[in-house]
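The next part holds the structures, each set out as structure tokens.
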Structure P
């Protein structure tokens, strides 16, 4: 296998052969594109995904990053990708990179081409910075249940190596009942499970309230990102509709049997490396109120201690949290 630096050089030369110029088009910002969708007549709903994993060396980092950026696009955004390929006027596809000035800028984004994408992925061998891909189209041009917007990203802080954070923000065209079809939700859960097993992830969730590579619990306690990341093998970073509990925390919780007996989960998937992926309800939209409380109580012995703050900033979506101290629920019945 070629060293990471050589892989990056090969990718850049491929880009040059395609006569690609790495032009800085400004800081990569998905929020502006998301706002453009707000006026569309087709209703959309968004979902967040967060995964943390220890990725030991640069070659492995390039490998799993390529999987994340490629498989998320093909498995979760297949119809959107087809529209992009067919040249749909409303469709956009960009790749971005922070922390790789050798590509032409320290903070830049460019429209997608295979050469540019490979250069972005290969540059992650330097072990620092962020990489992202953003796909977007008018939801009216897609079918019910299709992903119409995706921000696929990963973040590598050299001071926190080998830890890497992977994230997704997806928007789907809702069905007539105003929900994301269950088939699309099942696909997302399967994707997260497969990536968790690939990387032996220490944490993963599917939520509505992640923020800046943190869970809602970390944001509102507050708890430092680096603490949550480095302690994730034994302390669960948060709780959501779907939550991955690592083997160390699973032991603290009493094992899969105790979680099954809690009644908080409709599905518990024991992964090959000892973690468990917990799904609280069949549908994402049913994760609310009493369900949130049951999940909190079931996971409390392995959650960070502290009472989340109640914040009511204008325009800020309120998190799905229980405003109690997890430390008060650490004795099993």
Structure Q
């Protein structure tokens, strides 16, 4: 395991561990700037979650300063544990509302010896989504399986001039790792071609792989060229409902007249839904806020959750009762009161 303080940057931890032959899998898109403390408090995920899980799965223990100044140690250093309440899990994703974390003990694993990276280009969105479904049913577990819609590809190409296929309907960015990385990638390539992929390109070296990832990690800044304001939601649905989510988002876009750009972690059903608007136009922005509600309603109808990795904060707080229900919200508020009776820890977040 590794013990770190909350200000350690995710990517810097990864680099230090790699020098020792170790690997910390959670990799939020902001990994070059986001801290482990922030990752823990939001329950962050990332592209590699499809194989390795999210931050919550790697937190073994915490040192927490409570509202009254008491210092609490949680968790253990063993693989098995069955003593008392799981206070570590309670703290992860609590967004600073229950205590201040000062030290984090993280599970780490052996660094994979091989990584294969590829892109698949499709003429239509449906073909790409079916390729995701068939890949996950094939028995191969990729370490990343990212979906990028046509509008995102167009915006990134304008932003980077990287030679992306601007006439495509959608793209997938795929990684496999371990001793069988190449063999697994061949199987995924077969699934993609079976579903109409017109190109399947495996990176020949680390430089080519980095270029593929540069395009993926540039989507958010590139979208700012489309409209002045981006409302980014990170809804998550069961994998077999991703196609229904896409269809519903297209219908919402048509009804509102607002572009909705979708990309994200298709392998685990966690999609980044970006409603593009102009906050300076009150009429249009009101439409965008109504579109957010429609996106949330659609997500819950499909058996999903309003946030897969970004958390609640202020923005989603008005909507959580739709997902959690009144009883669960009230129990959560009682927990908050028990930990923080004077409401001094990040007040107003999560529960309005």
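Quick note: the coordinates plus some simple rules give every number you see, no bench work behind them. These numbers were taken from a predicted model, which means no experiment stands behind them. Cβ atoms are built from the backbone, for glycine too; each structure is taken alone.
Structural remarks
- Structure with the greatest value (metric percent of Cα pairs over 31 Å apart, set P, Q): Q
- Origin of the value -9000, where helix-only ellipticity at 222 nm (-39500 (n - 2.57) for each DSSP H run of 4 or more, over all residues; to 500) was derived from one of P, Q: P
- Each of P, Q could give distance in nm of label points 7 Å out along Cα→Cβ at positions 105 and 137, but the derived value 4.3 comes from Q.
- Structure (P, Q) behind the derived value 0.50 of FRET efficiency 1/(1 + (r/R0)^6) of positions 169 and 281 (r between Cβ atoms, R0 = 30 Å, to 0.05): Q
- Between structures P, Q, the greatest calculated value of mean count of other Cβ atoms within 10 Å over residues 65-72 is seen in P.
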